[in-house]
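As structure tokens, here come the structures.
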Structure I
Amino acid sequence: MAELTGQVALVTGSGRGLGRTIVEALLELGADVAIHDISEDAPAQYGEGANLTAVAAMLATPNARTIAITGDISDEPSVTRMTADVAARLGPVSILINCAGGDIGAGGSKPAPNGALDISLADAAAVMQRNFIGTVLMCRAVVPDMIARNRGSVVNFGSTNAHHGVSPEVIYGCAKAAIIHYTRCLALEARPHGVRVNAISPGPTMSARFLATRNADPRMMGEGPSLDRYARPAEIASAVAFLAGERSTFVSGQVLRVDGGDGLYPA
């Protein structure tokens, strides 16, 4: 049997990009997976699929089920509806991956300006809602049932921006830092019940959205042995699968930075 056979995973923001690669990793390990995005047509934005339903059908395997769910993770009624739908169609969620987020402001694109003093309050609130509040709402909806069953693993998404001063993307970094500390607090509360809560902080990763919205440095896109490059989505997904699965059963409250050592401080 595969490591995650019989388990149900819910991966937010997984109709495209890095989330989709995480789904593929969990399916390979045998989990049934709920594939989520904010709308049915979200995968088409960067050419990653016709729609969410098509992506779910394409990723399904003979040994693992997939379903498509849509909804806004920053809206509590939407989160309640989505999680109830997953439980009804696949069963109780035992793996929650909070991948959805992004530095997206009130207008649906990157805030501009985007500094510590000049970002608009509307953009700041939108970034916090999309990242920190969305993660909190998803955990509030899913983790109590994990605690009742004494079983579950949560992987929240931070960012390397959460670990040092940055400019621009200041509020995004603050939101991710809040997620990391929330992860530690939730891990403390869930510890007596055998539920593990961890976070991952990826470095810049070559997802379709990243390549479409950033001025990527060609020197950082190499395929050689050097770690002085952007991450590949599969490298982040492997780390998520480790924290979600049976090889990390005594790991909780931790933050795994997957950045090729870029965050190391020189002596």
Structure II
Amino acid sequence: MSLITITSGIGCEEMTIAQEVAHGLGVRLYDDQRLQKKAIEMGLSAEDLRGLNEKAPGLFNRLLRRKPEAYLNLLEAVVYEVARQGEGIVFGHGAQLLLQDFGCALHVRIYASEPSRIKNLIDRQGMSQEGAKKIIQKSDNERKGFLQFAFQMDWDDPSLYDLIINRDKLGVNSAATLIIDVAKSEAIKACSIAALESMERMSLLKKVHAAILKNSISSLEFQIEIPENGVVQITGSLNPLESESNLVEVVKGVQGVKEVRSEIVVPRIPDIG
């Protein structure tokens, strides 16, 4: 069983490499389209998924018509939901950081020089040289901005990756073969049951956070924990203008929640006069 994250800028033939790896290992490739399909299976609405893409924070409201924090929770929930299956290739979306603490995940960065990326876009998409250069720079800046905003992460940090591949030197086929060989090596262990359960709890936690943000429930200070699969523990203080029962109903409505344990305190609004 292979769980792999692949990170790359556009024009690196990254999708062709990822498809070859998926075929060679017999696992699914979770690109944007498949991530959205998985999210729908999780019970997220089409409105929630609008603009499910790596964009800088300034574009979130236009794409999602919601707070960026809600977008991030939805995105993270999808990544953890996919990863808890213990196999598959997750393409982009900060997965290399979200799954950094799980030793069973192989994190790959595919690099190519700007001239070769420009040539690839010209050959494959018929772009002009200037147009290809502008698109590459714009995409790189947006992805860097997204990852810095969402995770305070520099996507060029080599410590985030287990394997960095120069596509200019290796080409598509050799790059794919190298990833497959490393994924099959003894150094990459299958995800343990404990790791998969942890991913499942993280997915549920992010879905709960997203639901609370979506319903604009404000708090004074409360914490949400997933002590066991399907169980949500809420403790702390709620805004006096909010309803504990409403909070509990919102959380109960999240797919995968079986039980809600609430220890919420709602301060009284002091009398005036």
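A short reminder: the numbers here are calculations on the coordinates, not readings from a lab. Since the model is a prediction, treat every value here as computed from it, not as a measurement. Cβ atoms are built from the backbone, for glycine too; each structure is taken alone.
Here relative contact order in percent (Cα under 8 Å, 6 or more apart) was calculated and came to 18; which of the structures I, II was it taken from?
Details: I: 18; II: 24.
Of the structures listed, the value fits I.
Quick one: helix-only ellipticity at 222 nm (-39500 (n - 2.57) for each DSSP H run of 4 or more, over all residues; to 500) came out at -11500 when computed from one of I, II, so which one is it? Kindly include the intermediate steps, with their values, before the conclusion.
Details: I: -11500; II: -15500.
Corresponding structure: I.
Given that distance in nm of label points 7 Å out along Cα→Cβ at positions 27 and 99, derived from a single structure, equals 0.6, which label among I, II identifies that structure? Write down the numbers at each step before the final one.
Numbers: I: 1.1; II: 0.6.
Working through the options, I get structure II.
Just checking, which of I, II has the largest value of FRET efficiency 1/(1 + (r/R0)^6) of positions 171 and 251 (r between Cβ atoms, R0 = 25 Å, to 0.05)? Intermediate values should be presented prior to the final figure.
Working: I: 0.25; II: 0.00.
Of structures I, II, the maximum of FRET efficiency 1/(1 + (r/R0)^6) of positions 171 and 251 (r between Cβ atoms, R0 = 25 Å, to 0.05) occurs in I.
Could you figure out which one of I, II the value 5.7 for distance in nm of label points 7 Å out along Cα→Cβ at positions 187 and 243 was computed from? Walk me through the numbers before you get to the answer.
Numbers: I: 0.8; II: 5.7.
The correct label is II.
Compare FRET efficiency 1/(1 + (r/R0)^6) of positions 11 and 227 (r between Cβ atoms, R0 = 30 Å, to 0.05) across structures I, II and report the one with the greatest value. Intermediate results must be reported in sequence, preceding the final value.
Numbers: I: 0.70; II: 0.10.
Once FRET efficiency 1/(1 + (r/R0)^6) of positions 11 and 227 (r between Cβ atoms, R0 = 30 Å, to 0.05) is worked out for each structure, I has the highest.
Tell me which structure, out of I, II, gives 0.75 once FRET efficiency 1/(1 + (r/R0)^6) of positions 123 and 195 (r between Cβ atoms, R0 = 41 Å, to 0.05) is calculated.
Details: I: 0.75; II: 0.50.
Attributed to the structure labelled I.
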